[in-house]
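J.: Below: a set of structures, written as structure tokens.
Computed from the coordinates by the stated procedures, all read-outs in this text should not be read as laboratory data. This structure is a prediction, so every number in the text was calculated from the model and none was measured. Cβ atoms are built from the backbone, for glycine too; each structure is taken alone.
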Structure I
Amino acid sequence: MDIDGACHCGLIKYDAVIDPRTVVVCHCTDCQTLSGSAFRTIVGAARDDFRLRGGQPKIYVKTTESGVKRAQAFCPECGTPIYSAAVGDTPAFAIRVGTIRQRAELPPHRQYWCRSALPWVMDLDSVAQFERQDDLNRFLGNVRRS
């Protein structure tokens, strides 16, 4: 599948070819910290199938639990995480699904590092849902008046 994406401010842009069946959710604590969220959703792209079309990401190198070094690429202006890759000869990129324009077409097929998953993340059905900020504001206004 052909995809394209960008960071929040638009400085970093890319195109890639991916297999949508390889979309995964990672619950490891590094992904939680680096994403600022409860998990990270990624999809792989081979080196020859990933092209930067604008901007140059800043790279932070982290060491995994197994000792492998991974380059974390993010926008130097807005901080949006774009991808991670092996340090050195990069055979593939793990693209952050949230940066992909076609992200609605990319549901995850597997979850990794579930031992680190936050307990509540596996069942969000009972959590109140609001379609827009206005709906939330109305709800909060009613709660404050109660």
Structure II
Amino acid sequence: MPLIRVTSTLSIDEDELIEHFVRASGPGGQNVNKVASAVELRFDVRRSPNLPGPVRARLMRLAGSRLTLEGVLVLKADRFRSQERNREDAKARLIALIKEAAIAPRPRIKTRPSRASKERRLMAKDRRGKVKRLRSGKPTLD
């Protein structure tokens, strides 16, 4: 049961990852038609026992269209011509995504506008209103 270390406090079990090998698109000559070098990595985010709840929720939001309706994250790696390099690439991308989800967003601290900023806003509105009034004035006959 080998573990993949994501952060100092978070690891995922390698048995949770499912790899399917498919034929890659793109360059590769005759090799591309014979060898399944592209990797489709699947990770069940919803049922993973190693992900804490908040990390799971952020990961599901970050995954976007790569997440299936069942909560499975699907990553396809076909950048390289070798199957082994594509496997490493897919795992690295999964780890990067989980690391990003592991960082909790800083809570927003409510602030109030200062008196000076309110005055500046009102002065700008007044100036803009004066400009508009000048433009809408009726022309004088001289």
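J.: Where does the value 49 come from, among I, II, when percent of Cα pairs over 21 Å apart, for residues 61-132 alone is the thing being computed?
T.: I
J.: Mean projected area of the Cα convex hull in nm² was computed and gave 10.7; which structure, I, II, did it come from?
T.: So the calculation was done on I.
J.: Please compute relative contact order in percent (Cα under 8 Å, 6 or more apart) for structures I, II and give me the label with the greatest value. Mind showing how you got there, number by number?
T.: Details: I: 27; II: 19.
The structure with the largest value is I.
J.: Match the computed value 23, 12, 7 of semi-axes √(5λ) of the Cα gyration tensor in Å, for residues 13-52 alone to one of the structures I, II, and report its label.
T.: Working: I: 23, 12, 7; II: 31, 8, 6.
Structure of origin is I.
J.: In addition: Using distance in nm of label points 7 Å out along Cα→Cβ at positions 21 and 125 as the calculated read-out, with 6.8 as its value, let me know the right label among I, II.
T.: Computed on structure II.
J.: Additional query: Given a computed value of -4000 for helix-only ellipticity at 222 nm (-39500 (n - 2.57) for each DSSP H run of 4 or more, over all residues; to 500), which structure among I, II does it belong to?
T.: Source structure for this number: I.
J.: Further, regarding this structure: I have 19, 15, 7 for semi-axes √(5λ) of the Cα gyration tensor in Å, for residues 45-92 alone, calculated from one of the structures I, II. Which structure is it? List each step's numbers first, then the result.
T.: Numbers: I: 19, 15, 7; II: 24, 12, 9.
Of the structures listed, the value fits I.
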